[in-house]
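Every read-out reported here was derived from the displayed coordinates using simple, explicitly stated rules and does not represent laboratory data. None of these values were measured; they are calculated from a predicted model. Cβ atoms are built from the backbone, for glycine too; each structure is taken alone.
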Structure I
Amino acid sequence: MAGPIKVLMAKPGFDAHNWGATVVSMALRDAGMEVIYIGMQEPEYIVEVAVQEDVDVVGLSLLSSTYTKLIPKITRLLREKGAADILIIAGGIFLPDDVDLLKEAGVDEAFLPGAKLEVIVDYVEKNARRKKAPVL
């Protein structure tokens with residue numbers, strides 16, 4: 001696949017705390033990725049944009065406890081739309097025990113407060129297209 005890694009960043013639901021998503025979006029952009037930031041949106045719209053824009057990555061940021069419902073809904077909708085090959089990353093304030101729940105729901109990696117931007121960028125660079133790679 002040619003061109004820059006394409007990332008959709010979103011805030012599922014109505015969690016208006018957008019600083020983390022904004023900072024991560026800028027770090028990914030500064031690393032040469034194409035970033036589409038859509039802010040606060042419902043899961044259905046996030047999935048619609050991800051599929052329509054043919055993104056490599058969906059980044060989700062939540063600071064409210066709704067992450068246990070909204071993130072699994074997004075991953076389920078992506079699978080239903082035939083987009084299970086999109087890398088899903090999530091960031092926010094998650095209970096440590098819930099990280100496994102998110103991964104079981106389809107999140108590839110979860111980043112907790114204090115995660116270093118270079119670690120997030122490195123993870124995305126190394127994994128963004130591995131799920132979309134053709135099977136030989």
Structure II
Amino acid sequence: MRYFDSHVIFNYVVVQDYAKNQRANRLILDAITDARFVISTLVVQELGYGLARFDLEAKQIRVELEFLTSLNISTVSKSDLNRALQLAEMIGFKHIKDCIHTAVAENLECESLYTYNKSDFRRIQKFTDLEIIIL
């Protein structure tokens with residue numbers, strides 16, 4: 001499975017940078033086609049918040065979130081939170097959401113986690129065997 005964090009999903013939905021949008025679209029659509037796409041409930045929450053801050057209309061946000069929730073989505077479990085706390089303690093608790101993304105991907109035994117978030121995930125990479133692909 002390929003786990004996508006909120007940054008990649010946001011760039012899939014919103015064109016802020018054409019190159020990032022095209023790359024996110026290609027990666028996500030390939031993963032969906034290959035039945036290897038997965039996100040977590042945290043991604044849905046973060047995306048909804050981000051789209052609202054980006055001033056998308058409520059109807060459009062709902063359409064985007066309903067599409068994502070129709071795909072392969074994992075809930076964040078207590079064991080995910082426990083692992084995220086371990087990671088957060090190692091890198092600092094300011095980035096706990098990224099630690100949760102990592103823990104969910106680890107728990108699902110994903111082959112990789114895709115992100116545009118360089119600074120936080122470079123720090124997390126040191127503490128996981130998960131392949132983190134920083135775009």
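When helix-only ellipticity at 222 nm (-39500 (n - 2.57) for each DSSP H run of 4 or more, over all residues; to 500) is computed for each of I, II, which one produces -13000? Show your work: numbers first, answer last.
Details: I: -13000; II: -19000.
Source structure for this number: I.
Once Cα Rg over 2.2 N^0.38 Å is calculated for all of I, II, which comes out largest? List each step's numbers first, then the result.
Numbers: I: 0.95; II: 1.00.
Looking at the calculated values, the largest one is II.
Once distance in nm of label points 7 Å out along Cα→Cβ at positions 67 and 91 is calculated for every structure in I, II, which label goes with the largest value? Numbers along the way, then the final one.
On the way: I: 1.2; II: 2.8.
Looking at the calculated values, the largest one is II.
Taking distance in nm of label points 7 Å out along Cα→Cβ at positions 19 and 59 as the criterion, which structure among I, II has the greatest value? Walk me through the intermediate numbers first.
Details: I: 1.7; II: 3.6.
Result for distance in nm of label points 7 Å out along Cα→Cβ at positions 19 and 59 over I, II: largest is II.
I have 20.6 for mean count of other Cβ atoms within 10 Å over residues 83-90, calculated from one of the structures I, II. Which structure is it? Numbers along the way, then the final one.
Values: I: 20.6; II: 17.4.
Corresponding structure: I.
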